[in-house]
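Multiple structures follow.
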Structure P
Amino acid sequence: MINPERLEQQLITDEAMRLRPYKCSADKLTIGVGRNLEDNGITEEEAMYLLRNDLKRTYEELRSNFSWYERLDSYRQEVLMNMCFNLGISRLKGFRKMIAALEIKDFKEAAVQMLDSRWAKQVGVRAVRLSEIMGADNE
């Protein structure tokens, strides 16, 4: 009978565990313990696991960087989560005018500032949809 723990350790020894993508000896994009992303990709379950982990990290970043974040309604929290997921916390913090508007609960101005950005031009309909949610009377 196969010993799964022993086999895992053998493969970690032979393949190594790499937490960032790399090209293997066959020149295939690989990650983890020899996962050939080009030929095998990931499963939907694995993608959802990664997404949920990323959302936990994003939530913690927003909560720790903006004291007012948790006082927002869920719609606006989700807008900021979406933006932070897309941009990263450091680039999101560059939206100074939007953040200033959010601090005083001027959601209409925050929505305007979202659209007055290079990000809005890059993501198009996503920015329009998120700004409409931000500026709506959700409360």
Structure Q
Amino acid sequence: MILVHILGEVEHGGLFEFQAGDRAVDAIAAAGGFTRHADRASVNLARELVDGEQIVVARRGHAVAPASPGGGAAPGAPVNLNSADAAALETLPGIGEALAARILAWREANGSFTTVDDLGNVTGIGEKTLEGLRELVTV
């Protein structure tokens, strides 16, 4: 079983379960299909789904955020706190070089993040920052 978060211009976004080998077309179908405003070319419907990824269907005329580097993330996938390097962490809003270093230091000292909420234990990440990152990261 793999979990995929689908949002944007789909009828019913959310977290969905799939089997290994399922494709993005299956994910869009599970989310009720595209809305009438969807940029259907913003998603490669033929690609295989990856556990923990996030598929964002863009609105026509709006750019899709670029894929985050590091951690082997698929395009549109959240940044994995347990495998991301500093460069990947710095792609997140509000995370600069110093805060990325503190995240890596916390991970080194504590083993790994068990939940996204653990990010709140990193010095410099308050509730507002955590809420802004919640849907952009995974463990």
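Quick check: -6000 is what I get for helix-only ellipticity at 222 nm (-39500 (n - 2.57) for each DSSP H run of 4 or more, over all residues; to 500), calculated from one of P, Q. Which structure matches? Intermediate results must be reported in sequence, preceding the final value.
Values: P: -19000; Q: -6000.
Value -6000 for helix-only ellipticity at 222 nm (-39500 (n - 2.57) for each DSSP H run of 4 or more, over all residues; to 500) corresponds to Q out of P, Q.
Looking just at mean count of other Cβ atoms within 10 Å over residues 18-25, which of the labels P, Q belongs to the structure with the highest value? Don't skip to the answer; put the middle values down first.
Details: P: 10.1; Q: 14.2.
Looking at the calculated values, the largest one is Q.
For relative contact order in percent (Cα under 8 Å, 6 or more apart), which of the structures P, Q scores highest?
On the way: P: 13; Q: 18.
Looking at the calculated values, the largest one is Q.
Looking at structures P, Q, which one was Cα extents along the principal axes in Å calculated from, given that it came out as 44, 33, 23?
On the way: P: 63, 29, 23; Q: 44, 33, 23.
Comparing all candidates, it corresponds to Q.
FYI, it's all coordinate maths here, none of it is from the lab. Nothing here was measured: the structure is a model prediction, and the numbers come from that model. Cβ atoms are built from the backbone, for glycine too; each structure is taken alone.
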